Structure I
Amino acid sequence: MKIGYARVSTLDQNTAMQLAALRSAECDVIFEEKRSAVKARPEFDRALQALSSGDVLVVYKLDRLARSLSHLLSVLEHLKAKGAGLRSLTEPIDTSSPAGLFTVQVLGAAAQFERALIRERSIAGQVEAIRRGIRIGGRDKLLDGRAIAAMKKAHDRHGLSWAELGRRWGVSNTTARRYVLGDNRERMQVLRQYL
């Protein structure tokens with residue numbers, strides 16, 4: 001079964017061209033939506049739910065389907081789990097063919113490479129900030145050093161819960177736990193490898 005999906009971002013845009021192309025592609029069912037890809041898309045969700053093993057989701061263009069490469073790969077994983085395929089009418093993507101599958105795999109590799117580069121640049125920037133003595137991550141502390149020391153002492157001596165500590169010092173349970181246990185420990189351990 002071919003299930004079509006057409007989308008435009010705003011109500012004043014028209015899906016007529018997409019719908020005509022999906023009908024020409026002989027889609028059995030077509031879901032149409034007029035909303036941004038960053039908002040909830042109930043018709044898109046219905047299209048995904050309608051897919052069964054062996055079905056193909058057909059779109060006019062990939063940007064009608066996903067808002068980013070990582071979102072596209074997430075959709076592709078969902079389709080793969082259902083045993084369904086994807087076909088774009090204007091791009092060489094048809095996961096039922098070896099060439100289309102190869103194109104999707106190349107996109108996946110490119111996305112993974114991009115994520116690795118972003119992480120590497122982020123870590124390099126944080127390491128440089130640490131070297132220059134600049135505080136990284138998070139907002140300013142709500143409590144000063146003396147208050148934090150008193151909170152730690154109350155926790156160690158009296159075994160007060162995070163909720164009780166938070167109430168006494170006017171912070172959330174999570175903030176109390178972070179002050180007592182120390183915050184950003186994992187990230188700092190990762191960054192210390194690079195120093």
Structure II
Amino acid sequence: MIKPYAGVSSENWSKKTEELIRKHPLNTTEIVEIILQSWEEIFKSSFGSKKFKIGKDIFPKPQIMGFILEELVALEISKRHSKIWKQSKEVFEKDLVCIKDSQFSIEMKVSSSKRDIFGNRSYAQKITKKPAKKSKDGYYLAINFEKFDKSSTNKLPKITLIRFGWLDHADWTGQKEPSGQNARLSKEVKQHKLITLYPKI
């Protein structure tokens with residue numbers, strides 16, 4: 001198992017993250033282009049004979065918007081680069097699978113939170129001898145977007161933040177409450193292991 005941050009002090013995490021992104025076969029400019037394009041296409045689509053539109057007639061919850069966005073991004077990349085990328089088909093695969101080298105496969109996390117992304121509770125659990133369905137280590141694409149503001153139907157929600165980097169299983173921290181279902185990242189991890197692609201700083 002690749003552990004790129006092993007032995008790397010936290011003050012050098014950003015440098016290591018930039019190195020990992022340079023090695024990745026996907027161009028970061030294209031990543032941003034595809035995400036923004038896919039988001040716009042959600043609102044151009046229509047449903048049924050009456051041509052109902054998202055943002056005009058239908059206002060899905062953030063979880064549904066996130067699911068649609070993930071699917072469209074993975075589909076677009078796999079169509080553009082079909083010899084290198086494919087959309088996930090199995091439970092043990094990342095959302096976007098690199099056919100030539102699985103270490104470059106990408107897990108996508110989307111959220112309507114301002115800056116946070118979340119994993120489910122299993123992300124914070126210790127690895128047992130039984131193999132996990134999907135590796136929690138690897139490249140992550142973190143996308144944040146606005147919720148619908150139903151009081152202003154003329155204003156469509158926007159993508160607010162796109163980050164890219166590498167996260168290890170140990171980077172995820174579970175909620176303190178026994179019933180907590182989410183895992184999240186520390187401020188230090190978000191700052192140094194995820195590089196902001198959009199908006200440009």
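Only the coordinates and a few stated rules stand behind these numbers; no lab work does. Predicted model only: the values in this text are computed from it and were never measured. Cβ atoms are built from the backbone, for glycine too; each structure is taken alone.
Summary of computed values
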| item | result |
| --- | --- |
| Which of I, II leads on Cα Rg over 2.2 N^0.38 Å, largest value | I |
| Structures I, II, by FRET efficiency 1/(1 + (r/R0)^6) of positions 117 and 157 (r between Cβ atoms, R0 = 25 Å, to 0.05): label with the highest value | II |
| Structure from which 20 was derived, relative contact order in percent (Cα under 8 Å, 6 or more apart), options I, II | II |
| helix-only ellipticity at 222 nm (-39500 (n - 2.57) for each DSSP H run of 4 or more, over all residues; to 500) from the coordinates reads -8500; which among I, II | II |
| Among I, II, which structure scores highest (criterion: distance in nm of label points 7 Å out along Cα→Cβ at positions 29 and 165) | I |
| Identity of the structure behind 0.95 (criterion: FRET efficiency 1/(1 + (r/R0)^6) of positions 69 and 101 (r between Cβ atoms, R0 = 30 Å, to 0.05), calculated), options I, II | I |
| FRET efficiency 1/(1 + (r/R0)^6) of positions 5 and 37 (r between Cβ atoms, R0 = 35 Å, to 0.05) from the coordinates reads 0.65; which among I, II | II |
